[in-house]
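Next come the structures, one after another.
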Structure P
Amino acid sequence: MNQVEFFFTPKVVAVVGASRKPGKVGYELLKNLKELFKGNLYAINPEAREILGVPCYSTLLDIPEEVDVVVISVPAERVSEVAEEAGRKGVKGLIVISGGFKETGPEGAEREKKLVEIVKKYGMRLIGPNCVGVYVPKTGMNTLFLSKERQGYPAHGFIAFASQSGAFGSAVLDWAAMKGIGISKFVSYGNKADVDEVDVLLYLRDDEDTRVITLYVEGIEKGREFFKVLREVTKYKPVIVLKSGRTEAGARAASSHTGSLAGSDAIYDSIFKQSGAVRAYSMEELFDLAIGLATQPPAAGGRVAVLTVGGGSGVMATDALSELGLSVPRLSESTVGRLRKVLLPFASPYNPVDVTGSAVDEHLVEAIEILLTSDDKIDAVMWLPYYMVPGITPELNRKFLDRVRKVFRETGRVVPIVGVATGGSYTATYAKEAESMGIPMYISPERAARVIKALVDYGRWLVKVGFFKYHIEKFCRIFSSHSM
């Protein structure tokens, strides 16, 4: 078992600081675990025999079975005492929700140092302190203390999210739930007195449920080790990093938040580029990139075909791609000739390929096959279907994906396809359907272009380290199984 896996898949969990008062952290935390957790759950409260139907004991030592993880929500000055008791009980790991450690100054730093000494003394692992811990839809492990009435909890998915900030992490979970984005694993490690980005990356690299790893970081203490591990992990899975504290003022804020040293942003930028990580600059972009990298193969190069129902959108897509340094090349005469045979006479068979608002499903379906099998060696496709035009039917997504699968299967050459669905509720319905079938859809060409750029950058990195074929083969297995 990985050194931190038991935090995500425990069989027995105990909550120290469990409360009988609704609204208290110890109550809401226990309530969330009670509702979701699939293992055995215990509460520690000397003044109660049970809370919410969960059996209570006075101390951890009284629990009648081995405990994997103890979640601690007591005042900071009592945490070390609880940790000592957990060590004597043989507990594997602690999740310390409590704040009041190095983020508060010298006294808190000394308190944190003592906690780490106890953890090491007993061979335990520690997430936190000053964190919200973990959330795993599949196992029901949920140490957040935010009620379901106020906090959304996403369903199971293929994107892992690790955050130094508990508040930001909770907001991301809430947003992901609202957007219908699934999460494989979530962890907030706060002050990272023990478990940090390095531990989490190594665990998620081997996690079968995770296709993409996303990180929110404020500062990295183990710079060399982090760089080495990041460079290794990106060979197997894409890693997307949202790094805050980019400015001098932001770096000061990060230091006061979790006691982190934010460091030079230029150095971090260089580390990310040299290790194959993809950098995001906002929460929205973080998940735009994550969805694209989770559902599409890496691109072998930067030649992009634009297949659109609207000429104006094709121009905007071309601008967006070109501004990112990608190529929207004019298609060869042989490809243009093939397109002319299947498109309307007034359609544009160049690049962008504009099938016009008079198109029917078959125009888009035939055009994608020609683009994917042309001698132009297109590396990626941006697809702008415009579901609201009269000739497009509710069957378009199925027809389009069936043809794409057929071409991939027959030629063995796969390229990423990223969609744009600009419109209202009707469009949104079919965009969501396309995503459920495996093609990510974005509301604007600009957002889709940034995703394609990430697929190109990651593909180039994989070519450089010799792992491009590995990812193409992995994608083909997933795509053919329809488990997108």
Structure Q
Amino acid sequence: MNGIKIDFQDEKLDISLDKKLERIKKIASDSSDLLINEVKISGIKTALICCEGMLSTSTVTELVLVPLTKLGNTESFDSAEGLLGHIDGSMLLSVDRPKADNYGDTVRLINSGFAVLVADGSGEALAFGVQGYSTRGISEPTSGQNIMGAHDGFTETVRTNMSLIRRRMKSPYLKFELFVMGKRSHTDMCLVYMRDRVPEKLVEDIKKSLGRVNLETILSSGYIRPFLEPARNGIFESTGVTERPDVLCSKLLEGRVGVIIDGTPFVIVVPRLFVENFQTMDDYCSRPYYTTFIRWIKYVAFFTALLLPGVYTALAIHHPESFSRPLFSILMEAEQNAPLSLVTESVIVLIMYEVIREAGIRLPSAVGGAVSIVSGLIIGDAAVDSGIISTPMLTVIAISVVSGFVIPDLDHTVTVFRFLFLIAGGFFGLAGISLLGFVLISDLCSQENYGVPVMASVSPFSLNAMRDVITRSGFRRMQNGGFTVEKFRQR
């Protein structure tokens, strides 16, 4: 059965109250959660329309219903325009009081938790912000864990997220721009940036990119990010996401733009740099020498996660002379009884790991831990004891996988290219790994987003910005300059 499509977005509100209510009921198909309360105020027929479950009953009663009831007993009006004008101009029923003169805006306000007042004889509707739907409280974010930083994270409510940013950035230059996207979902979204830090052209370009979005619904940040990235998608992402208000505020100070989407706790950051995958908020709460040490460990972990299986396979097959004699003897003894080739063996182990990880993520938390234990202890141990998988290969894969946990933001890229480097090393040796690495670095250095190179601070090189890349200098030195979007857009 085909759905009924009603075109009402730009249709003006009728003057007659009965026609307005009839039209709204038809648009909503008499949905059970649509509440219409008709009442006479000073002899003028009005109706208060709302959506059940989207507003606070106590708030709407105290701020709207009681004052309107008293108004009907104390004031008299000759027309609906006079009544609505008095309510809008002389009564502060709520702080957020948008108006609507068409059915599209009226229905969107109703479905957003506003109480909408319409009157017989007026083509305008007054809305009162009395939202009170259930929301998740502010809690510690599930990603980007830290020890010494803040422990509050974004929620699924756009206005709550705006308040979390404003609490940290009380500057008048902090600007929020609310808008609606999604032809069916009418999702609330918000651009946030520092007016004195972000280039005006960058904000204009981001708005143009968002203007090309023609989706019916927007349910998460993944729906929007492809439109904010270059048409020629690079290997690495040029936009980032964060659950942490403090991280977003630090990016705003560098001239970035945040995109907040109602319904998801992940805020999009545009543009994003590659070196930020190795930085955390705890880096700026610890001593510089310790942070520098940890940051270099992350760099080593990245290359280990990406290259170790491929390099091991390449050396074992094509360059065995690279191993010392004792080590080569150990590896030969472990591999001589294995029925599969090194490349096949490596691919099987990596695929098995990905299957186990996906099962642990998708299953309920009460079962996910059991899957990891069963898979690790039983399947892994049985595969080694039976001789199907050699111990050195399992060790190499385990080290590579664990190293990838250090840089979770690059997990997707590392997972795919770990396989590619493994195949290149298995068939072409170190030459294949070098060629694929050259392609990877070339793509990374050539990629940019809104005029900002993804490898900014490294390529093009900036000595001042390197104080927070190779090392982590103290704040006494970092306060004198660092990365800014404007500086690299000017090159």
Using the calculated result -0.36, -0.62 for log10 I(q)/I(0) by the Debye sum over Cα atoms at q = 0.08, 0.11 Å⁻¹, for residues 127-326 alone, pick out the matching structure from P, Q. Q
Structure with the greatest value (metric volume of the Cα convex hull per residue in Å³, set P, Q): Q
Which entry (P, Q) yields the derived value 1.4 for distance in nm of label points 7 Å out along Cα→Cβ at positions 415 and 439: P
Note: Rg/Rh (Cα atoms, Kirkwood Rh), for residues 311-462 alone at 1.04, derived from one of structures P, Q, originates from structure Q
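Computed from the coordinates by the stated procedures, all read-outs in this text should not be read as laboratory data. Note that the structure is predicted; figures quoted are calculated from it, not measured. Cβ atoms are built from the backbone, for glycine too; each structure is taken alone.
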